[in-house]
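Presented below are the structures under discussion, each in the form of structure tokens.
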Structure I
Amino acid sequence: MIASIASTDAAYVIFALITIGWIVYYFMNRKAARPELGSEQLTAPNRKPYYDDEVLEGKRLERFQFFGVLMLAVLVIAMPLYWVFEPSRQAGAVEHRDSRFVNWGSQLFQTTANGGFNCAGCHGGMKASGGNAPYAVTNPSTGEVKSVSWFAPALNTVTYRFDDSEITYILTYGRVGSPMSAWGVDGGGPMNAQQIQSLVAYIHSIQIPRVDCLPSEKDPLTCPSGHLPPDDQGQIAAAAAQAAQKLVDEGKYASVDDAMGEALFNLDLNSGAYSCARCHTIGWSYGDPGPSGIGAYGWNLTGGAANAHFDSEQDMIDAIKAGSQLGKRFGAPTGQGTGRMPAFGNLLTDEQIKDVVEYVRSL
């Protein structure tokens, strides 16, 4: 960044010197070249005698040679300096561009009252740590329509679960059967591609930084090998332990360890950013859950369906850690990913994912 500033300042100084030089040159020659009144009647400019050899090859020539050498010295010094600072200048330009996108995205993310598209109104303010969205659901059996308060997920960990292409797809086309509307023009929404890109840049800026990134991974907000910080991971563990203890107290399990899978599956933390039940249990997102794992936005996992989708427990663990990718194999040999299944490998520990898988395969 310092190099970028120095390079820019040097360019401004060079430009100022050249501009001042041309101004001085103009006024010096303007006075010398001013014609005498009536001279055009005596001798045409192209017929007037020019300087003789003594003048041309004397101090006038030396003066022009001096200015030539001076400008050459400026170029000899300036060009290498510009070359040395150019990579930093380009990096600074990218950083400036990214910060501008973040600023634009933050304006789009604002509530309607503040001139935005009300992303903050549903997802819990500008830090997007989870919120609520008004929605209307229809009972498929009775046709009854009722208003509910939908748990809008936290977005400050969304890059842990989805890559940029998946986030862009969700923003563009929305989530069918949820309050998440299509916001991109291609999906019938009001935002063009530039606005969606700016919104993704802002979402990146509010992510919880990852820990244990590799030295080559410079961005702690998105480094692939990083995972949730200990404090946040501790919140998940504490909430899961509390939920598991409640299941033990209800008599469903003999110990907290036995109850941990179901507790994690139905975990209610940060509006369900870590919960399997958000997608796999109808009604969970608005506080009226049906049978656990019965399916909703995601697969029905009951009746042995989870076992049918994955050949082994390890296959299912790997799938939950990596999530699904659009058009690539997911699950059974004939299964094809849609990109809707989040990746939980950087959010939950291996032990927690194993607990969830054991619970799901028992349904």
Structure II
Amino acid sequence: MNRAPRLLIVSLALAHLACGSSPPAADSAPPPPDLGARLDLLLDRGPGSPERAPDSRPAACVAQDAKLQAALDAARKSPNAMLAVRNAACGTSVYLSGSAATATAASLWRVGSVTKTYVAASVVALVAAGTLGLDDPLSKWVPGVSATDGVTLRMLLNHTSGIFNVTEDPTFGKDPKRVWTPAETVALATKHDPYFLPGAGWHYSNTNYILLGMVLEKAGGAKVSAILRKHALGPAGLTHTFLEGEETLVGQVARGFDKNGNDITDAFSMSGPWAAGAMVASGADLCDWVATLHGSDKVLDANGRKLMTEGAVQTSPVSKYGLGVELLDASLTAGAGPALGHGGSIHGSHTQAYWFPDKATAICSVVNQDGASANDVTLAALLALFK
């Protein structure tokens, strides 16, 4: 048995979402535990490429670059792998491994259920403003949803609503190019009985965040993409993050591949994932997001950040789930201390984005093939930085 340290994978993915016929609907139930400056450096080279010309970066950052690039190259098992690291000493640094024909360091990456962090932060921002209440019933904002009596916004945020996860319905992926409305997605999910009474258990459900997107639109009087931009992307200073399928993308999405190496980037409509998993972001924006959300007051103040984590539900002996945030025990992180963030899987793209407060460091990893694991990249970065 391999005794190497493992970061807990709570990227909330099921294999059938990555390689089956179902649409890229943001992830499903979690597997068992397995595990400065805006942009100081943008590295874009594959294994064996020549070193970047000397510049004014401190020697410690140049050394960090070399260690992390080597770690990324060694960990990559997919056509491309991206690693972004943000810390106080070196700012935000982006590293790429693999062919520039399928991704570059400036590419946008599909981040799956990391989308939920932007949605949750926007909901909490509206709670802080007095527009929403965590204990508001769903019916106050989205009336008429069957079998949801007693469900509150808090239960949607922390997956204790009991509402069926639409991506577990086998008919959801029959037509991968189908354009879904949020109401259609919810109607399909609520044809199924709830997993349990509201608040009586925990079950990861993408339907919860489709409903939260509908709540945000009702409360904010605009498309959810505009609300996320106002309450999350704008305050964090992100200019290369978009809700795919609703916003015009500025930049190219990295290609994504199935287990057999087939390019599946354009095979699916992104309307199904919507507020549960349709976000794309550059590597720099992704890492700046997780650091800014959990390590600053720019998006949420200390009280707002406390709301996201207090009362988090125990989902395994070493992990909890708060309001759109995974909390990982320090025993999982190769000496980096506890972590906050989220994972995400969507067809051909698998992501981890975590903030390590004890180290004031964000580490974000993406791989672009089903069957490959962003966890391998995250772990390699942790070992390179802290062991």
Structure III
Amino acid sequence: MQAYVVGGAVRDALLGLPVQDHDWVVVGATPEQMVAQGFRPVGKDFPVFLHPDTHEEYALARTERKTAPGYHGFVFHTAPDVKLEDDLVRRDLTINAMARAADGSIVDPYGGRRDLQDRIFRHVSDAFAEDPVRILRLARFAARFADFRVADTTNALMRRMVDEGEADALVPERVWQEVARGLMENTPSRMFAVLRDCGALARILPELDAWWGPALAQRIDDAAARALALPVRFAVLVRELDPQAIAALSKRLRVPADCRDLAVMTAREQGEIRRAQALDAEALVALLERSDGFRKPERFADMLSAAGAEDAQAARLARALDAARGVDAGAVAARCADDRSRIPRAVHAARVDAVAAADAAHGERASRP
């Protein structure tokens, strides 16, 4: 029985990058032998075990056979006679199909080290075409390793997969999972460029495919350079879409509520944000109310970032929010004890007065055009 570190840990070590997790492949063992040595079985579809001390994952070397469309349609086979090379050949890219033995030697049967040096994403075998998730994974790797290019043969294979409908078998949750991870890489525009180049973007995100271009690519990369949170990056990505289209897209992909809500709000309000210096106090308070800025000031600030507010616009809106939040709503409500139906209007009016006073103190003379 021999255990090898495989996949991303080997790749990142060779690139001189930090290695967070180790995945292991075990050759020449049975599930019973693994359990006898204290490993805890956790795999449902094929034998995967957790190390008794490190809790890292150890998978038995396996082969696989495609039995149905999509990425669930596989039958896996494990046995002590399955070779390491048989396991590695089923992996997606050559740079992920390397292993490191206990003595530190690298097992590289498919040219992964050469492709690392040449900065190329290349599929290991035609088995790549059997799993449409690999299109998403490759695109996500492109966002992480921005100086790598996709091999022509691999791009052609992905195009064929799209044409044959394999991308249509992707479940929404998995699409969102990979898109979200790619958005959090250093150069997320590369993910969408790769997906668009092979035709997959038009199938999984047709709304975005229609808008894609250099300006959007730059905006989303700028959001990454500013280390903005995922909801903000998603809002930047889709802010030019109609709010209803964003809501429909989010429902289709099962986008989390925080990402969906910020994106819809940004698309709806970005025009007002860009006119911030021309808005009067009434319009400013109305914007704050629609955006729920009083209860969620942090999300309001995120919206300003996602909308690309200039410094002067952001400063005026932040000042308006501070002034309006300074209103003692309880005291205003107490003055309306004889007619509680007046409270919302009275609180609104007090906030408008507070914003107008703050504008006057800062020399603002804006009026709604």
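Every number here is computed from the coordinates shown, using simple stated rules; none is lab data. Just so it is clear, the model here is predicted, and its values are computed rather than measured. Cβ atoms are built from the backbone, for glycine too; each structure is taken alone.
Observations on the structure shown:
- Structure from which 13.1 was derived, mean projected area of the Cα convex hull in nm², for residues 110-301 alone, options I, II, III: I
- Highest-scoring label, criterion being mean count of other Cβ atoms within 10 Å over residues 206-213, among I, II, III: II
- Label whose coordinates, when mean count of other Cβ atoms within 10 Å over residues 142-149 is calculated, return 18.4 (choices I, II, III): III
- At a computed 1.8 (distance in nm of label points 7 Å out along Cα→Cβ at positions 118 and 134), which of I, II, III: III
- Structure with the greatest value (metric percent of Cα pairs over 37 Å apart, set I, II, III): I
- Which entry (I, II, III) yields the derived value 2.3 for distance in nm of label points 7 Å out along Cα→Cβ at positions 94 and 334: II
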